[in-house]
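What follows is a group of structures, each given as structure tokens.
Nothing in this text is a laboratory measurement; each read-out follows from the coordinates by a stated rule. A quick note: this is a predicted structure, and the numbers were derived from the prediction, not measured. Cβ atoms are built from the backbone, for glycine too; each structure is taken alone.
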Structure I
Amino acid sequence: MLPPLHPETRVSRQFDLIAFDWDGTLFDSTAIITRCIQNAVRDVGGLVPSDRDAAFVIGMSLTQALAHAAPDLPEAKYPELITRYRHHYMNHQNDISLFDGVLRMLSDLKSRQHCLTVATGKSRQGLDEALQAVELQGVFDGSRTADETAGKPHPRMLQELMREFGVEPARTLMIGDTTHDLQMALNAGCPSVGVSYGAHEPDAFHVLNPRFVAHSVPELHDWLLVNA
């Protein structure tokens, strides 16, 4: 549950819980993940997806994403495909960093007593490894991953976070870079914000009714300070 809030704090704040997607929203990982998907499919003899098709599946659970990216491969090939993806990703995970401005944005939101969480298609192991970074320790109050709940756009991640912290959908905001994130928010009855600097083209966002589409982290930061 969230700690008790002073009445004046609650009135001045529209959202108690803010859930962030990870890859492409907080972490600048879209290009590397896209290449890792393509290389994995190539390794197992599948038809290599285009940049756009490989980027489209980012945010889904890993098995769901790779199956969607390589529809020509038989299901029996999925374990090998996953192994090859993880091989390529492990070789490049140290090349991935937070977008500039993310830490400052998160710090400002924490100072306003927002509950900050992560809802990601990453595995629990992958997210926990990323959260070991010194600058991220203690920043997030909770998290859910696809392998322990359900892949996006299923709303289970958000539903579990809302139950954990006792926050209703109207006071929960989902922020992500894909249509999967925004559709998950709709499915959970939550407002959303899209970011255009990640995996999906923002033209596809508008039918999912985000409150705002940010084109940079500073733009997202400014919007949140005024509207969240």
Structure II
Amino acid sequence: MSFQDYFPIWDQLQIQQQQRLLDSLSFQKVSRSTILHDGSTAGTGLYLIRTGQLRAYVFSDEGREITIYRLFERDMCLFSATCIIQSIHFDVTFQAEKDTEFWVISPEVYHSLMAESAAVANYTNELMASRFSEVMWRMQQFMWKSMDKRVAEFLLQEAAIEKTRRLKITHETIANPLGSHREVITRMLRYFQSQGLVKVSRGMVTLLDTARLEDLRDDPSRSAHR
């Protein structure tokens, strides 16, 4: 399918606006683990995902990665274009979690469309509000939720994304999005395994009891170490 099929308000643009948008596009393919934007360079443009998966993250004062959101098929990212949100002063890094195909929209063209089109402006505001809500949710998880609940939440999310209980994932890969250390995750997974929640092997975590993991994640009165 083409860009027109992925851009949700395409039909609300005028013909000349559609053409300007198409003329501004570039299409990219990147392999897993590629860094698209490291936060220290100027924004490259707005990303609209065709296939694959990207991760947006920031660094803590201690240098640990903290995932703030992910991008999947049909998602569009505003934080990769600094001219769209000029008041944002924190650096966001984008990395491909899978082989990914995406369009890059010129920030100058998109900014001009926002000024001309109420549909583009409204869509952008809705997207911005949704993304900030996701960021705030993740920050609340990071600040207030215990590590056992955060690990359970992460494993359940990964299983839903990958559509399998057998996750090909390392302890460090789990630690990075949670802003933790590999050793902490190793200890937590060993405890989960002793409780029959997961099975841990080299490069693999298998979810054995998703119902109990969901109970642990959802019940504020419960903790893996009670």
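Here are a few things to note about the model shown:
- Computed 1.00 for Cα Rg over 2.2 N^0.38 Å - originating structure among I, II: I
- When relative contact order in percent (Cα under 8 Å, 6 or more apart) is computed across structures I, II, the figure 25 traces back to I.
- Structures I, II, by distance in nm of label points 7 Å out along Cα→Cβ at positions 79 and 215: label with the highest value: I
- For the set I, II, ranking by distance in nm of label points 7 Å out along Cα→Cβ at positions 23 and 167 places II highest.
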